[in-house]
Every structure is written in C-alpha cells, then in structure tokens.
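A short reminder: the numbers here are calculations on the coordinates, not readings from a lab. Every value quoted in this text rests on a predicted model; they were computed, and no experiment measured them. Cβ atoms are built from the backbone, for glycine too; each structure is taken alone.
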Structure 1
Amino acid sequence: MLWANYKKDKDERAKQHELYDNNPQMALSHTKEIIKRLAQDQDEDFRLFNHSIPVDVCSILLTDFFDKISAEERKYCKDVVLDFAKMPTNPYYRYQFSDGIASAIDALPIIFINYPTERANIKSILLRSLFNDYPIGMWTDSRYSIFPGRAILQLWESHFDDMQSILFGYLLLKPHWNKILEKSYKQVVFDNREDQFHDDFYNQHENDLLKIDDNLITISDLNNIEETDLYILNSAFQLLPLNTANYEHKLLAQSIISIFAKRLLTRDQDNKINYDVRHSFIEKLAYLVLSSSEQDIKDYLQPFLDGFNGSETIAELFEQFIFAEDKMDTYDKFWQVWTLFYVKVVDLCAEGDEYRHVEKIIKSYLFARTPFKETVTDWHTFKDSNSRFFEDIAKYIGHCPSTLYALAKLLNDIADQYLNLGISWLSGILTRNKKLWTGKLETHTINYLEKLVRKYIYKEREQIRRSKQLKDEVLIILNFLVERGSVIGYMLRDNIL
C-alpha cells in the first residue's frame, strides 16, 4: 500500500491518498483483506509484493492515527507490529530491504508508552535487536541495529530508566555476544545450531538479563570499557540522548570520546578506523556537543584539543560541526567550539599549509568545504560581532594560500555581509604576504577574487572614488590579479584609475 510507505517517508505523494488519511479505518479494513489473502493464497508474486503491507499500515495507524482509531483497532495493530518486531530475535533471521521490520521497530515507542504490559517484551526486543549486526545497505556499513537505536532515542524522555538499562545492558553483553559468536562461526556445524547458540548465551547471562529487565544495572557494572570494540562503543554513543544532564551519560560520553580521539588522531596507518564508524561517531559528537552546557562542551572536546594535529579527522570534525550548526542554530555554543580550536589552528599553520591535510583543515575551519546552496548569501551563525574572528584569521594565518582561498570564497557566498570589511582583510593579506603573489595558489582563488572585487566595485563605486583608503585597498587586490594574469583584474583596474 503506497500510502503507508509515503507516510513513513514523509513523502508529499501521501496527499494523493487522502481517502485513507480521512478514514484510517478503511486502510485497516483493506489491510485485513491482504492479511487474509496472504494466509490463504499460495501466489508467491502476491506474497513478494504485499507481505510487508500489514505491518507498514499498522505501524502508521499507531504512530500517526492512534487517537483516531478504536481501542480494538489499536490492539489489532499492536499485535501485528509485535509479531513482526520480534522476528529479528529469531537466530535465522536475515534482514531484507522492505521486509517490514523497520516499520515495526518504528512503532515500538508508542506501544511502549501506551501498553505497560508489553514493556518487558519490547525491552527484550530492543536489546536483542541491538545485537544484530546484519548489514542493511549495499554502499555503507550501516547495520540493522540503527532501527532499535531510533526507537530508544524516542523513549529517553518518557522512560529514562528503561532506556538507561538497555544502554548499559548492551555495553555489558554485546562484547560477550561477539566473542561467543566469533567462536561459533569457526565451527563447521554453526549453521545447524544457531538456535542452540542463542539459547546458551541467554541462559549463561540470565542474571544480567534480569537486572536489565528490572532496571538494576548501572555504569559500575561495565568493566574495561577501553578494551571494548569501537563499533560497539559507537553504537552505544549513538544511543545517548542530546542535551543530557545525566552524570552517568556524561561519564560514558567522555570515556568513549577519549577512546575515539586517541584512535582517530593516531599517525599509525595500521590503527585506522572503519570510515562509516568514524563518520557516524564524529557526526553524533557534533550534535552532542552543540546540545550541551558550556562546561560539558569543554570536557567533551578536551581529548581532541589535547591530541590536535594535522590529520584529516580534524578537518572532518570541523565540517560536521558546521553541518550540525546549520540545522541546530546554537550560536553561542558553536562559537565557543570555534574559539576553543582557534589557537590550535593558528599554531598548526605557523609554518604554512604545505603539510598534508593542513590546507584541508583551514578550508574546513573557514567554512570553505561546506556545500551551502549557491544562492545563499548569509548564515544565521554569522553576526556583525563575528567579523573580528575573520579579521584575526586574516592577520595570523593569512600567509597560507588556503586562507586566501577560503576568505575569497566565503565572501562570495554566506559571508556577503562582511563584503566591505572583507576587502580590507584580503588587501591586508596580500600586503603582508608577498609570497602569495608568486607562489602556488589554491584552485579557483583567482576566480573568487575576480568575482568578489567586481561585485564590490559595482556596489561601492562612488565610495571608492571618494576614499583614498578604499581605492588603495581595491588596487592592491587588482594589482595582484593583474600580476596573476587576470584580464578581468586588468579591466577593472583600468576602470577605476
């Protein structure tokens, strides 16, 4: 049923099926007909294309129309969802795209909230589903465990203790699960006794599972977290709620961040981290930091400040902070982060940007590697008071060609409000750093400068004619362009002389 898929994906095409929106009971009635046919019909083609419709529809009815369907209809949908949701706990389950399991997991939070008698069952489903590392994408390393992760994040506010228990339970048991699983894979007979393996594991850890069920597990039950596999640590890190004030969360976050920082900033090529794990960790870190208090921001970033170096990880870290800030709009917190890294960046650039990754770090720090829309000329995190930051950047790391490039690009797009000041920054850079006149420049630097100075002359022509200072600053940039063989620079210079 396309309606359910469109609703799940928040696709505008769902509006083409307003009949179901206005009458969700009709959607359920049609779903029951499909369920009946699935039970009776042996047509494999019909089953292939329709087997997930029941759970897709029931999931949407619970999440989007809970108050518009009857108690009996809710219970019916709940039972359908739970039947699907528990399938991954079967030892022989293998995820298949559009098999309906993702829809089932997405509906677990509303069932958890409204059906207290199902909570123990759902906690077990969520925990066991987190153990499932089956890949779900062809082009990424994403695993099935992201589905229960989404459900857990929705339940922190309303059922904190239950989610805390699942989080710590996962960190406690997942390493043991992996060790036994790895050992069992080496046995030829594994495929014939997967169910026994699962039963053995849960029997061995029955007491721990009872503690998890009763919310009696704490962070003190976790030992040697620094020896835990990074994939497991990252999965746990993804489960942490944003803006958390919980002491145990902060302690856990700091431990995981420290472990990752040490590995991410290493120069040892043999100690590199899987790209998808690295990327998802850095992305989550940016959101977590920008949702935290001033003191927590410092604590979370300290491992990266202590280990700061000219690695690609630092460039990616800056990029993810910009992406997160673009969505979150946390002005003060973002500039606190940028200020914490300022001295580190300046010191790194003391000898220029010729060392590996340094130019990439400068571009990332100066917003030049973030793909903003071409039509955007401002950004909510740039205010008049932030011009001092760019002025200092031009003064202290203007000798780096990547700084000239980044500022020229930035002033052409999201920093357009600093255009007048930017001419002074750029002329100052070119005045103080004569090596830029003959040295190698970043690709497109000349193009950005041409576009920028042309726009400025068009906008401030009268002011340039009246002010010797403005004219001199513009001429410095135009002379630079002419020296670099720019025809546009030559024509503009001729025009204002």
Structure 2
Amino acid sequence: MKISKYNIIFDYKEKKFAFNSMTCALALASDAFLKIIKEIEMDTFNKVPRTKIHQDLIEDMKKGGFIVDDCFDELNFLRFKNLQGKFQTNHFSMSIAPTYTCNFDCPYCYEKTRVEFMNQEVMDGICREVKNAARNKNKIDIAWYGGEPLLAKDTIWSLSEKFMSYVECYGADYSAQIITNGYLMDADAIENFLKYKISRVQVTLDGPAKVHDARRKLKNSSKPTFNVIIKNIKKALDAGIGVAIRVNIDKNNEHCTDELLDILLENELQKAYVYLGHVKPSTDYCKSISDTCLSKEDYALKFADFEKTLIKKGFNFQYYPNYPMPKSNYCSADSINSKVIAPDGSVYKCWHDISNPDMCIGNIVNLAGANSKSIMTQVGYILFNPFVVDKCRKCNVLPLCMGGCPTISNKVTCQNSKYSLIETLKIKCDVLLGVGACSDNAAEEKRETTRLCFLVDPVTTHDVAVDQAAGCPDYSASCGSPKLWWRL
C-alpha cells in the first residue's frame, strides 16, 4: 500500500480534513486516518495487525483514493484517462458563431468584430456534421455564441430545427445553450429557446448599472443596457431556462461585486448561477487592457471571497462553492470530437482562435480539403501533453487541470483555481458541516466505528468538454457519485 500523490491535508476550525484531487473526495481526517498515513510513510503498515474495524477504514481510504495499491501507477492512469478523453467518440460538441457582428462595444473583447453572417452553404456543412453525429448516436451539445448570436436569430432557429429533426430521427441525446449579452433576449427569443431546447443561457453583468453601462455599452449609442438585461434575465428564469450570470472583473470593477449581488437579490434573481470571469488579454486585439488585469493569484482569492458572499446573501447554495472536479482533458479544444465554427465556415479548436487564420483547421464546407498546416494545428491541440512537463508530473492538483488551457502557445499554464483551492475546500466544509451525514454528531459516530466520514464522496469524471464549450460550470457536480471515476 502507498499514499496517493494527490492528497491535500489541511487544518480548519480545529479539525483536519483530507482532499484527494484524483477522486475529489473530501473527508474528515480522524486520528486513525492520520495514523495509517504515518504507518505507510514509516514503512510499518504491513507490520501492524488489523482488526475488522481497521480494515473498514482502510477500504474507505482506498475508496477515496487517499491510499492506493503498490501496483497502481496514478500518473500513468491519469495519462490513460487523458487519452480516453481526447479520443472519445460518444460525445460531440460544436460551438457555432452565426455572426461576427455585435451590438456591443466592450473594451476587453478578444474578437475583432465585423459584419459577416452565415450563408446557406456553411449552414449545410454544419448540418452534415450534426446529422452524422446523430446517426452515430453521439450525445450532441451545441453552444451558440458570436459576436452577438441573437443578431442572427433566424440562422439559430433554422439550424436548431434541423438539428432536432436529426436527433429525433436517430434517437440521439441533444442539448443546447447560448452565450449572449442579453440585450436582445426578449420574449420572442425566450419562446424560441424553449421551442428549440436551448435550456441554458450565459449573460454578462459587469457590476451595478453605472459600472456595467460604462463597460458593456451599445455600439454607436449612449443608451444604457443594464436594466434591459436585468429584465430579460428575469423573463428567462421565469420561463424555466437556466441562467448563468458572468461578472467579468479587473482592477476597475473588482470593488463593486457586492453591490451587484444586492441588486440581483432586489430583482429576485437568486436562482441564477452567478460567477466571476477573469478579464485577460487573450488575443492581440485586446492587449491594451493588460495593465488593468488582475493576476491569477489575486483573481483566484477574489473568486473564493465572492463565493462566500454568494452563500451569505442566500444565492442557491447547491451551486456554491464551485467544487473542483476531476478532468480527463482540459476542454473541448484538446478533444477530437469537437469543433468551433465561424460565420464563413472556418473551423477552429478554440473559440479564442476564431477569426485568426493561422489557427484555422479547415472549413466546414469541405473538411476533407484541409491543408497540411491546418492538419498540424489540430494535431498540436490534440497532442497537448502535460505529462512530459516536470512541474505537472510533480503537481498534486494535476487531475484538476490536466496542464491547463492548451491554446496558450501550447504550453502548460497553472489555472486560477490552484491558488484558491484550499479556500474553496474550506467553504465546502462550512456548507456541509452540520448538514445530514456531514454533521459533527455523524462525524463523531464515524470516529467511534473508525469509518471515514466523507463530506464529499469520490466522484465520477464528468464530461469536461461539455462544460467548457458552454463557458459555464457544471451545475450538478456538487456532491459526487458513489461510482469511482478512476475505476476501469
């Protein structure tokens, strides 16, 4: 028996807790738990006689991934799961930008907008791909974005109607979401969301009205946008559509997030999932904002504080904190069965690449006609490999990020969440302690029987590509599943 490389043991409120980043199990670390860890460290584990009670605890520790058999190579198994995620074929994700055009003029936008809409030839190419995925019984997930996608709503409705006919014909699973600034999300749009199974919406609010309207303003107009968007979010929630409100923060607006939350509560929008977005100079087009961006460390701590505030103010606690989940691969960009489609039919692996011809991997009208450069661009994404990087191989949170975003010059990059992980785990402890099986009394009962008190059970791996394509966290991934994701 050996100790997992991915254990994180920490003190909080006069208790010890153990987290394992491979299984994402979180447990109260009893004296008996710590004793077994010490015995393995001192190489005396096999010399100590075990009772049935001790064996139960050892089995619980194995279930949580805190200890593993000597023959189990965790790093190689992660590599196996990574390859499995990259080359899975049961899930198909496509992000579609029906237009580059946008009605907003946001200073930190990473896209260079221009007037361009999707023609019928491109739409036909998209339909061929989706129909083929439905025929293969893939789980299909579509994300609409832009530009502002609702400027091309007729294209969205037309394509959605065809997509739904394919999945109905072949019996495939289908889900769709849209990323919109929310200004055009009127009653007609919401009615069509329901009709075409667009069940999730992401909208951005960058602070209270004065701050938001200065940052997310209409193009060629001084007309405010905040109040219109608030009303539209309320309509969407009332219609039963899941709404994620993203708050993009930098040094200019980090101080006003609490005021925004109070406004959301005043408007009875606490059912929305609210989270922070990190403003970064993602492309050459938005490099001018670099001086106002928060560092990863500062942003991560702000994110954790924000989630504490959300819980205190009574927003839906089941969403918070954004509990870490194991990943097989980072996102849809390094997965073989996902595509990003631009209005002219150009295909990309990442939506940050859109409109950059150097990162194009082909055209949806004729995918077979991709040139050598396009093919190698795709190969570079798919073969992105953190396992050859020493700092990743030694990192105890590798299962949570798998090397980070592959689009950043194809180099590994530590994720923001690494810097706030312990704070996030502490928030989770606060949420769960005193609730049901995680109460202090239940924990004491477990100590008496020397069973491990799990606050969060070991979880199955979820499909990261779906979440990243949506630009939203997985709403349901809060307390895990009894099935161990790392079991073959």
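Summary table below
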read-out	value
For helix-only ellipticity at 222 nm (-39500 (n - 2.57) for each DSSP H run of 4 or more, over all residues; to 500) computed as -11000, the structure of 1, 2 it came from	2
If mean count of other Cβ atoms within 10 Å over residues 77-84 is computed and equals 20.6, the structure in 1, 2	1
Entry that produces 21 once relative contact order in percent (Cα under 8 Å, 6 or more apart) is calculated, selected from 1, 2	2
Cα Rg over 2.2 N^0.38 Å derived as 1.23 - corresponding label from 1, 2	1
Which of 1, 2 leads on distance in nm of label points 7 Å out along Cα→Cβ at positions 213 and 237, largest value	1
Highest-scoring label, criterion being FRET efficiency 1/(1 + (r/R0)^6) of positions 5 and 373 (r between Cβ atoms, R0 = 35 Å, to 0.05), among 1, 2	1
Given 0.05 for FRET efficiency 1/(1 + (r/R0)^6) of positions 13 and 165 (r between Cβ atoms, R0 = 35 Å, to 0.05), calculated: source structure among 1, 2	2
